[in-house]
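In what follows, structures are represented as structure tokens.
What follows is calculated from the coordinates using simple rules that are stated; it is not laboratory data. These numbers come from a predicted model, not from an experiment. Cβ atoms are built from the backbone, for glycine too; each structure is taken alone.
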Structure P
Amino acid sequence: MGTATAVYSAVSDLLTGLEWTPAEVSELLELAARLKARPERFRRSLRGKFIALIFEKPSLRTRVTFEVGAAGLGATAIFLDYTGTRLGEREALCDVARNLERWVHAMAARTYAQQTLEELARCAAVPVINALSDRFHPCQALADAFTLQERFGGLQGLPVAYVGDGNNVCHSLLVMAAQTGLSLRVATPPGYGPDPEVVSRARAIAAQTGAQLALFHAPEQAVRDARAVYTDVWASMGQEHEAEHRRRVFAPFQVTPRLMELAAPGAVFLHCLPAHRGEEVVAEVLESPQSLVFEQAENRLHTARAVLLKLLG
């Protein structure tokens, strides 16, 4: 089978998701579907390319999907472990970027601070991919959109509820919803909502695509008649010292069978993982036939490959 070739829209980085247009996101989801259906057609698409994986945080899905995804395209991924020391501590961040750009064709960085990613991209002459930061998680949101599209056939107007912390996953869901035309309802406790700047920028995109974005403080309002219910951990990496306080604040936002009953018939449950059973979701929901969490995890591979091919192919 020959190598598939195509010309894709020119994008240089994936730092927030906001730098990509709705058309580019749609194009990527279409590419992910092709990669999933016929992976053998793309096995040599990035032959001879090298991708640096720079991780300040532990990872399962992100690391494995980028390593396997790169190999599946003929590329080589090189893991750089920064979990013991932060980027920029041993060596100036720009110096790291200017060294790596001479050896590799792209970087995927999983960092604590969004500013670290922005600095890497500013200093490097090769594409930089946000593999998670404190502000955005665009690779996850792309996999979420792909999973919903697979299940429901389309995204325009699809009612989706997000219940929990207004964190990086929530931010990227807002951006993705705006770009794809979803009807996203976000419910968070007072004081834990998404950043108003992110909401404002997402709403500006939504005005062009017809997406509907709504914010609530009651999970029942967001979940009622939703086709998908999404949640995430209550305390992200770096917030462990807040965990006990957050358990008390977020307790009314736990996803239970009773909350799922308010959703539309046949509604699905989503979670970016890792999940804390008995906290943000009960095991009965996570392990139910409604749960698509492992389909989401699988689709991280296909969208990771699509991102690499779009930036490097």
Structure Q
Amino acid sequence: MKKGDEILLSVMEHHSNIVPWQLLQKDGIRLKYVDILSDGTLNMKQFEDLITEKTKLVSVTGASNVLGTINPLKEIGKMAHDSGALFVVDGAQSVPHMPTDVRDIDCDFLVASGHKMLGPTGIGFLYGKYKLLENMEPFLRGSDEIKEVKLHETEFQDPPYRFEAGTPNIADTIALGTAIDYLLNIGMKNIREHEKELVKYALERLSEIKGIKIYGPMDPKIRAGVISFNLADIHSHDLATILDNEGIAIRSGHHCTQPLMERLGIISAARASFYIYNDESDVDALVNGLEKAKKIFKV
């Protein structure tokens, strides 16, 4: 990329998908952001308007870790490629929860995180189209990626080995592989259907609570297994503390998405997450805990 080129993202991105691209701004690269609509989905018309011949890369999250919004990756990828841009997907929040076909999406790169898919921490994976990987220089230097070394030049291995400098994280790689096998044995379609039904039930039950504000799509078909909300004027950290005392674990704060918080006009939110180990009784416990918080704070 060169000065004047553009990267297109969305306001719902996790900071891990924003910060790396911000580093390129010192080289004259411009970052542009697509907004969201009132229902928490991406403004696809704005996507069309913002992509130009200067757009060299489009990077979006597969599913928002705050809004739960499942983005139309295939549609976005086509728009990116039609303009000649590369298409990068942050799949950390989507890959563990639903079927993901990189060929169908036609993404150029996709990343995912091990600890979100029942694997160990500190490991993840990168998918990239081979024709792109074979033309990329290694970003790390070390043994194993080397085919031949001379005094003043080096020939690197073919992908993926040229990107695997040094001794790999063997133990966690085996553990991540086992976790993936476990999920595939359950079936990613089955996992998605389970979450869809659970999110539907959770949205219905939470909507019964007076004073609650739920963020993101209310349609379970386009929502992953997370629900962010605020309750009256109770701070999300206080909600998390009360629920913790009830044996209920949620996340509170800005969820590493400060631009999205600013866009929503809030400083933080509480977030309940659902996966294959949750059922309707967990949703009921969450609702009961929130009702208790209302009594404590007299709201």
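Supply the structure label, taken from P, Q, corresponding to helix-only ellipticity at 222 nm (-39500 (n - 2.57) for each DSSP H run of 4 or more, over all residues; to 500) with the calculated value -10000.
Q
Given a value of 25.5 for mean count of other Cβ atoms within 10 Å over residues 90-97, calculated from one of P, Q, which structure does it belong to?
Working: P: 15.2; Q: 25.5.
It must be structure Q, since only it matches.
For FRET efficiency 1/(1 + (r/R0)^6) of positions 50 and 122 (r between Cβ atoms, R0 = 35 Å, to 0.05), which structure out of P, Q has the highest calculated value?
If we compare FRET efficiency 1/(1 + (r/R0)^6) of positions 50 and 122 (r between Cβ atoms, R0 = 35 Å, to 0.05) over P, Q, the biggest value is for P.
Tell me which of P, Q gives 18.9, 56 when you compute Rg and Dmax of the Cα atoms in Å.
Checking each candidate, the match is P.
One of P, Q was used to compute distance in nm of label points 7 Å out along Cα→Cβ at positions 18 and 162, and the answer was 1.4. Which one was it?
P
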